[in-house]
Structure I
Amino acid sequence: MIDTKKYLDNYYKGNKTFSLDAMKFFMNEYKDLEEKIKFIHIAGTNGKGSCTEMISNILVCAGYKVGKVISPHLIKYNERMVINGKEISDEELSNLIEELEPKIKKYNETHKMKVTLFELENRRITR
């Protein structure tokens, strides 16, 4: 099992050149999963956490399965990925990283810019 804390703490943080190439690559690897799921993207300066919690709780109470990705975490990395109010377990997080690692390696070997931590984090919850 991968030591997820060490793996994520040392993961490539990114560069100042922005590109959607890695996200497009992962969308293709997962057969356009983003086309099959519904999502709400909450952005802005203030109130994102509160808004996210309210919308998430409303949808869970209405019977929907709700995945939530937040950043940063306060205590443990697992706080960032939640499904129906339950944080991802250490084992699930490790399994996801092990699943993604060959795809990350494939991308990094064929593209100039590496997959960043932001892209890695935002691909995991949709599984």
Structure II
Amino acid sequence: MAEHNILGKKGEDVAVDYLIGKGYQIRERNWHSSHFELDIIAEYGDWLVIIEVKTRTGQNWEPPEFAVDNRKIRRIVNAAHHYVCLNRLDKPVRFDVISIVQEQGKWNIEHYEDAFLATHA
């Protein structure tokens, strides 16, 4: 597995532990269907929460959350719509971003709740 894939997997593990600690119920990790993909699907209260996780090492690059651009948002929203329809869910949906930076063996987590709105793609 490529080094960036290993880092991404570790970052998602850290994000899941963080979310569970906050009371989220994890429904799916690395969900795939056809050409759709979502990092983490969770429930929190009455909400279905779609979480995009971005992980980096050090501060040499732009903050990880900047990688969630309009193109990525459209893909996430379309995948979430597919997931909701496929599972016949009737819940409000929220989109979060978790930004993780690993520096000197420490994981720095930023959780952006309700980071963007679903728009028509």
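Read the figures in this text as sums done on the coordinates, not as results from a lab. Fair warning: this is a prediction, and the values are worked out from it, not measured in the lab. Cβ atoms are built from the backbone, for glycine too; each structure is taken alone.
Quick notes
- Comparison of I, II by relative contact order in percent (Cα under 8 Å, 6 or more apart) - largest value held by: I
- Structures I, II were shown, and log10 I(q)/I(0) by the Debye sum over Cα atoms at q = 0.14, 0.16, 0.19, 0.22 Å⁻¹ at -0.57, -0.75, -1.06, -1.38 was computed from II.
- Comparing distance in nm of label points 7 Å out along Cα→Cβ at positions 14 and 62 across structures I, II, the highest figure comes from I.
- Computed -10000 for helix-only ellipticity at 222 nm (-39500 (n - 2.57) for each DSSP H run of 4 or more, over all residues; to 500) - originating structure among I, II: II
- For distance in nm of label points 7 Å out along Cα→Cβ at positions 6 and 70 computed as 2.9, the structure of I, II it came from: I
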